[in-house]
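Structures are listed in the sections that come next.
Since every read-out is calculated from the coordinates, none of them should be taken as a lab result. Source: prediction; values computed, not measured. Cβ atoms are built from the backbone, for glycine too; each structure is taken alone.
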Structure I
Amino acid sequence: MTIAMTQSSTLAIANFFIRKSLKEKKPITQIKLQKLIYFAHGFYLALKERPLVGEKIEAWQYGPVVPSVYHKFKKWGNNTIKEVLVENGDNLIIHEEDLEFLDLVWHKFSHYSAAQLVELSHKKDGPWSKAIEKSIALVGYMVPNIKMNNIDIYSHFKETYVQESIDKFYYVTEA
């Protein structure tokens, strides 16, 4: 059984990154896990024009967060996560077509520290900063756990990462 059209389970994606970290002995904390899921979701939106995860990503103090993943792994605090969360049922599905994609995201971002990923996710005019700015404009302060807009995430990743890669490719091949 699949989840909401073609979306993989967010918990399964979290477990995928944790398994990779354990296998490759690259520590992963809650913050790093959250940012890896965010970057995977953003690239997926930009490249496949549909969401990787069905849950809304929220703008928290240290960047984009999937609340369900936060609550499942919060016992680790700022420490290295040392085990996957095993649950039964549909919440552990990763579609086969997504495995290779997630592997590419892991290889692109696993060498970054949590702090570096936070910095990348906080780019000015990026989806996180837009969500924060909207909350401040509406109520005068940063509203906790404000939902991030998938359209903003899509546009940011399409313009910043995908178009930049295409431009670099053409520049290199024409030179």
Structure II
Amino acid sequence: MKKFFLAIAVVLVLTVSKDVLAQPVPVTAQINAKGTVITHITVSSKQDLDFGNDIVAGVATTVDKEASNAGKFLLAGQPNREISIGFKLPSNLLNGENTMPITFTTTDAGYMVNSGSVAAFNPAVSKNASFGTNGAMEIVLGGTVTPSSTQPAGSYTAPVTISLQYTTE
């Protein structure tokens, strides 16, 4: 019976000592949740891609991306931040019901940062590029129109749309 009371006494001491040895105040710590919103991308159309007003029926006309009549977009955004550049390109220029094919080679687009040289890319495929240290970029676009030998005279146009977004890091 002594052993029984001894066992009960040990259980009672362990139960009471657990509460006595427990930390009376919880320990806490804190962190901050934070984030920084980056500069929005802005884009403006600086110049249309202009094949001129002297296109000859049956003769292809090409504008180089670095020519003075190449299409140009001016961009601004977060310095040194990478973006994705995409184009929605027309396959024809239109004049009412009349069409004139327009094509783009794999090097007909380019971008320039910090007044450097133009880095060529394929305008039919999305391209990642980074803003310069000043947060600026210029996008240029050339192409080729190929009028048929019976191409009706007139002014032909079609929109070229650029799409830009920051890439994830």
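Remarks
- At a computed -17000 (helix-only ellipticity at 222 nm (-39500 (n - 2.57) for each DSSP H run of 4 or more, over all residues; to 500)), which of I, II: I
- Structures I, II, by mean count of other Cβ atoms within 10 Å over residues 28-35: label with the highest value: I
- Read-out semi-axes √(5λ) of the Cα gyration tensor in Å, for residues 68-155 alone, computed value 31, 12, 11, structure in I, II: II
- Value 10.9, calculated as mean count of other Cβ atoms within 10 Å over residues 36-43, assigned to which of I, II: II
- Given 16.2 for mean count of other Cβ atoms within 10 Å over residues 76-83, calculated: source structure among I, II: II
- Structure responsible for 31, with relative contact order in percent (Cα under 8 Å, 6 or more apart) calculated and labels I, II on offer: I
- Structure (I, II) behind the derived value -0.67, -0.81, -0.94, -1.23 of log10 I(q)/I(0) by the Debye sum over Cα atoms at q = 0.12, 0.14, 0.16, 0.20 Å⁻¹: II
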